[in-house]
Structure P
Amino acid sequence: MAEKDLGYRRVQCTGRGSYIISLPKEWVQDIGLKRGSEIAFNLEPDSSLKLVPRKIKEKNGGSKEDKLKEYYISVDPEEDVQSTLRLIQALYVISADVIRIHFKNKANTSTCKTKIKNFVRDTFLGSEVIDETDDEITFQILIKHTEFPIEKAVRRMAIIALAANRDAIAALKNRGKELFQSVVNAHYDVNRLGLYVVRQLKFGIEHNMYRELGFRTPKEFLLYRIVVNNIKDIGENALNIINNLVTFQKLIDDQVLFIKEPLDEEVYSQLLNFNALAHQLFEDATKAMFKRDYNGAEALIPKRQSYVTLENDLIRLMSSKKLDPNMSPILRLVLDSSRRILDYAQDVAELTLNRTVEELCASFALK
């Protein structure tokens, strides 16, 4: 059917606060709509609405959004598998639903297949291998944004990352394998959730679905992208502490290194206290962000500045002690991780101000 101008229609408001608009009679009759017929509303990138009767949409096989995005890649098992893993991860981030991997050489696929399957399992949320032959693997991402919203995923990320940080500090005293492994597992979980959130954000930008994802404006995509990076850094810092402790403990077990003095209780107690304050500030900042609480976020920024004195006092305490020279760098690393959490909390608070300031000021607009 050729393009045709059907004129303008006025938007009307019903008594219940709903907005309605009448459909052109000629159009309704031409396509055979009746009372009770369903029409799909698709939001276009330019904020215009596209109306598609359900019977036409189903006849055409649905919208582009309903179809799975499938990608096919060919891999040589003899080449660097890390390059293949980066390619697969990039496809996941751009919202690939199905990824089919073909191996050029059947004879040497076993090791490469195992690495890819382990990587997919450990890195991608909601991924499953749905088909496998001698020379191919196919996996599909089954989870959708409606099943696990972005805000819920970010909340979970923050909980896991902070728990990893606490376990890393607890490992200063109890250098057991359980705590070490707990931090490693948490690091994987944080990264997996982070990739999932980035995937959902990119999908939302591509399809102009910010409202469906729980945002009020497209600008909020950037805010969540920054927050995800900050939370991932908390997990990375926790893993860095653990890696140092693992090396430290191995040297002790191998009797290469001997500790002159046990962990100083005063320093450890002050580190725990400083870390607890950092955690509380970060938790308060994320709560303000989720609640869109401008005043709550504003109150956290001067609180962050008030902790500078406490940090300096802790540095002076550590300098005044005769700490074991092998343990001192790790203690400094722990202190630095807590300071970073405070800085990330301030970042989140400032982003919340930027996110909500227009709403706050609009309420004072002259009428």
Structure Q
Amino acid sequence: MAFDLSSIGRITTGRTRSISAENPTGAPGAGARAAPGSDAHCTPASRDLGVGWKVRPCLRNLAPGSVTTIADIAGPAAITHVWMTVHHRFHRALTLRVTYDDSAAPSIDVPLGDFFANGVDGRALVNSLPVCVNPSGGLNSYWPLAFRGRARVEVVNDGHEAVPELFFQVSYEERDLHEGEAYLHACWRRARATRERPEHVVLERAAGPGHYVGTYLVWGQRSSGWWGEGEVKFFIDDDSANGPTICGTGTEDYFGGAWGFVTEPERSMRPTTYSTAFLGYPQALCDPDTRLGPRPPVHGLYRWHVPDPIRFSRALRVTVQALGWWPDGRYQPLEDDLASTALWYASRPAAVEPALGGEARFPS
């Protein structure tokens, strides 16, 4: 798979549109048409200006339990870029949902921050190809979201307080889809590993044909010492539970690192963070949070299988082990707290496992 600018100069018949609070439909010529005070989302700062100025830059006061449709797009089309920003304390409280072709259930159902590789505290800077997060809390996704019939993008407030402001821009291209162009799916799972079965299921089952393109993982330690000795496994098609086709050698290895992410072990065992085009470890919070009191270490990591997608014909299951070390050199099963986001493309829309809500959404 090539990554270059060779096609950027090619003229096509596609039409670019963009939906925001200033143009809720994305229709041609429909942007910046709100009059000051015309609805509850208009900012009081625009009272001295008229139509055509910055009157409705965001959605305001999203109530707890509310479902807000930020984009409803008729296809065939493909969403090319999503930019959002909201105060970081709402990153886990809000859920991003995408439903294709009038399906009964969404194919993307993920806490907002986790979709943008920001599930720890909303402050990670990410410099990757499909996801970029810039100062301060500028969330960008370039994952292509192609669809044939319709796409509905929703933000659900699963928290306990109103969201004062939500800024967003959903850009898309009206065009015919290529043969084989697939639908992006994403699901979120959170669970604590056990001593008896120190394993976290990243993806229980995806129906094929399709290909797996990304893992984002928030790893909350519940014990001291090294936490990333476990393997990441891909069970493809007819693999049995005991025999995956793809099996890595360790957690830090899967995310493109090595030797515990430690660069100067003779001086310090603190890990080194990084963010690259396809894999990264943007957050390693290993110090007590003096504002909230002591907390266990937590880590945020991503791996985008863009140049190396995991292709499957019928089904796919993905797991990661939670292993450390006993002092005598044996692997230690860990009871760590893991929250994962899995991303994959499939030939047709399918319902995904709904993201956990309530207190289960937040670290314990």
Structure R
Amino acid sequence: MSRSPAHLLGLDGLPLRAGMVSRQASAENPTGAPGGGCQRDPDPTDPDLPFSGPAMDLGRGWKVRPYVPLAAGDTLVLADVDGPGVIRQLFLTTNAPALRPLVLRCTWDHEDEPSIESPMGDFFGIGQDPGDHTLDSAVVTVAPARGCSAHWPMPFRRHARITLTNEGAVDAPIVAYRVAWEEAAIPEDAAYLHARWRRTRTGPDRPEHVILDDVRGRGAYVGTTMTWTTDQPGWWGEGEVKFHLDGDGEHPSIVDNGTEDYFGGAWGFGRDLWPPGPEGPPPEQAWSGTWAGCPLVSAPDLPVRRFGMYRWHVPDPIGFRESIRVAVQSLGWGPDGRYAIRSDEIASTAFWYQVHPNPG
């Protein structure tokens, strides 16, 4: 019997989860402890309660600490909890002017290095920062305005620590967050979620952007978010995405035939079919789907164009037993009707599960 979409989304397991132990960390209950929420009295003179003034007439329990500020250089602990358990949702939003200076880190089971390290916007598929675009997919949702939710299952056995650090020079006046998890035993063969961010300035001497490498062990690659900033005119998305698996040498085991194809589109994300070649910028359109999308497309008449894309390998994970390397070529059309290496800025976050919390 084939698996239904309900199975893929976990819906058919809901009738079996009655009585599960649910926890949630937020600004109102930072530890997620049972009965630990809404225990503060409004006092806007308290630096920890700067947004409590509107609740002065209502008192405790009435939106006293709904969100917190995050000053430049500071770190906010979103969750610091003992296991075993599985994080089911991570929600973040902020009115910071830019999202890339806010860096998300997740560390599992007291490891020295985080398994997840990515700018906030790139983790949620909106790495081109303050754009007003939304994203509607099965795993990640970005709702108006900047309501960022991720539903990757994140198991941990002994401990989970999730932080958001403001590595920029500008304060984030408001940060709201939610980390929802369930207390549950973790099967011995369950893998940990990892995410890693990379940024590359490509050119003839650096013709590809490496999405992921230096990973050793057993796991499954499950997703990519990518931003592409063009530094020259013309179509930019002819590069192939290549997966080198388990000791592949020069040639990969898995390869897609074009950047837009890998991210689920075709013919340059065009509104209509258009002939490939040096005819000028194609009429790309933004779109957002269950497993893939290109939710950000900047206007074709801008001197610098920006694109944001995502692809979730949830129904089609790419397994590896020993190692994995993923890269995309920076390739477009040249004026002579031939492919040409481009000089653009590409940034990506790779998502994968691995049986050990340390990716190396």
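Where a number appears in this text, it was derived from the coordinates with a stated rule and is not lab data. Fair warning: this is a prediction, and the values are worked out from it, not measured in the lab. Cβ atoms are built from the backbone, for glycine too; each structure is taken alone.
Structure notes:
- Highest-scoring label, criterion being distance in nm of label points 7 Å out along Cα→Cβ at positions 32 and 352, among P, Q, R: P
- Among P, Q, R, structure where FRET efficiency 1/(1 + (r/R0)^6) of positions 136 and 328 (r between Cβ atoms, R0 = 41 Å, to 0.05) as derived comes to 0.15: P
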